[in-house]
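Peer 1: Each structure below is given as structure tokens.
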Structure P
């Protein structure tokens, strides 16, 4: 029987063991001898089990087998279906004012008294017009800051007007708040309108207060909102954002224990980015190698406690979805192209529109792509927007031969912050080193039945 061999990529694990992946994200482990047979197209020399795995996962297809060819093409088409829709995530900066001064502030926040940094109702009307011009029917409208609740009237205005004008569009509202000026009225409003809710929790009290202060207020409102959700049987969850400074590296277990104690379902272990006020603070930074060591140590602890309790590492969850699912989970940071413009837009308080949240944090106009006075189609198809989108496609020569390409992506903002160019030098980048290490860790754990069962349980139910 003759076979066609689909393109595959190789990751050498040991002298005798290899991981191979293909464009639709399927993978198998294969020994070096059988990989050599595959390279030479000597399919008849492969063991029955290896041949079965290669066929099942679309690495080899019987010649003239149109059904299997169509299956491969349909999965690939499904994974790229997000390319047919416009931006679905619309981030609104209601104000740059904030009542806190976190040591790593990415948003370059302003003093509470500086109301000139609040979005006006006139600009809000134009932002609403832009959002509803999007050609996707599913919209996530996220309010950020500064501290967005410092301009809460504008949030209420957005909700009222969008609900009035949305027609057939499905709209989810969400808010990112530090909870320090939360009130019962604000809480009641966001629960009544079924907001997705995200706050910041950097770990136990001493660490949280070292980074950002007001631990007691944060915990008070986490507990109060969770109690209201439970009492009213609402289909809502509070999530928390964790920012890891150099001080955080000392407390991998304590951070996880804090999230467990406060009944969070997932945690996002992500490195500090050199953006906003954090850019010039060397005392809070660490090398990517130090972060990788911290990440692995923390993941080991998460997997250990998962034998009895459930806590999901958020980025690992999406990596697993990309590895095992036949569709793109739309995690914008690991898409190719990434979410900038094609998946999200950010509307600053002054009406300027940026490619993404990180793009506005650079405090320059590199990722400024338009203004609310322009049509949405003009904004997302202008030369600058197309250049940004193109720079986030991982089809470069370096990425194209990496076994993790089907699951990974690029960030032009991080490239620009690190190298001064949106293209970057991928092989030298911290981004590449980190994601390679994370995928190495995940694929190593998938070879161990106990850990494989835990990891697969994360994506077997609709947790997120």
Structure Q
């Protein structure tokens, strides 16, 4: 290990030669107050003999989460910032990294490799370290799965466990309300939801007095860095146009031909833009639910923005939720995004879908889960009595879901319809124990 690299590592890890500096020298890495995160699969970490990949969009708190876990465990880590040129050069040679790590840290020292998308061959490095028998637990963060895949030809199958971190969910921002009675707890959740649906869940935006400048910087980072640099997109004007179209048409079925004509690019280019936006965790194309019925719409997905704050910034409206003309589409998107956060991204049968018939009947969200079918209809209104729409009744008659939920702004009620439990619930239905129980 050359002296420059050692000095860089020592600056980032002052406890390398001064163990007494930990944990005080690392405390600033975790924001105060720290919002406890709910991440499926991370409770089992570390897994022996595996790399641990924490992926997600920019600025969702991946590094903060790893530091919080390391500080709680009390073991000083080795922090490697892949944005640092000398670290990137070192990481081009897994054999050298392995040799140096054995001389630099003990076998109990966690290794935190941050922002791995900056590396030329992140996958090859991780593969080399795991196959080379790296003893310490290896934790890797990355903001773009697209970039990580594009820069490696090697599979990490069998060598890594992976979890995804989303922007703050409603459950995370509401916090632990178990000490409160139901009515005040419900009031807190609904107030939090009304703000969450507008400003979104990116940690800095959520904490900011004015989230708009924070969200604007994030959009620029996604467009200018991930799209132009990582995605190799030349026509940024067309890309911005497609992104704005997606924001204005949340809840609508994907129409690639229409978007291509409007933005002046080919259908293939729009598909490529959508691929990149999904890999950067900005949007999700939600596939249609199909069970072999003749009148199902089976080939057109629906657009879902993964964070409502970014979506609202793109449509240039941060108006309070009760004052919004787009409240219906926005609330539907918010519910879909919250459902997405609660699913296990690695379980092939845990899938968010949408349903529409050729006659126009529609159910907003369908959870195709291992333990049964769950359907969700979204109403941006304070319903006064439990009444199902014709679309809801058509879906229940055709598919007999285990549960059918109507998420609205106020009404709470339940009834049994054949073999289906029907629930009317406010935003608190998105908390653990509700729809995602």
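Every number in this text was worked out from the coordinates using simple rules, so none of it is lab data. Computed from a prediction, not measured in an experiment: that's the story for all the values here. Cβ atoms are built from the backbone, for glycine too; each structure is taken alone.
Peer 1: If relative contact order in percent (Cα under 8 Å, 6 or more apart) is calculated from each of P, Q, which structure is the one that comes out at 16?
Peer 2: That value comes from structure P.
Peer 1: For structures P, Q, which has the highest computed value of mean count of other Cβ atoms within 10 Å over residues 51-58?
Peer 2: Q
Peer 1: Now for a different question. Quick check for you: by distance in nm of label points 7 Å out along Cα→Cβ at positions 323 and 339, which of P, Q is greatest?
Peer 2: Q
Peer 1: Also, quick follow-up: With Rg/Rh (Cα atoms, Kirkwood Rh), for residues 107-274 alone derived from the coordinates and found to be 1.05, which of P, Q does the value describe? Please list the in-between numbers first.
Peer 2: Details: P: 0.98; Q: 1.05.
Only one of P, Q returns 1.05 for Rg/Rh (Cα atoms, Kirkwood Rh), for residues 107-274 alone, namely Q.
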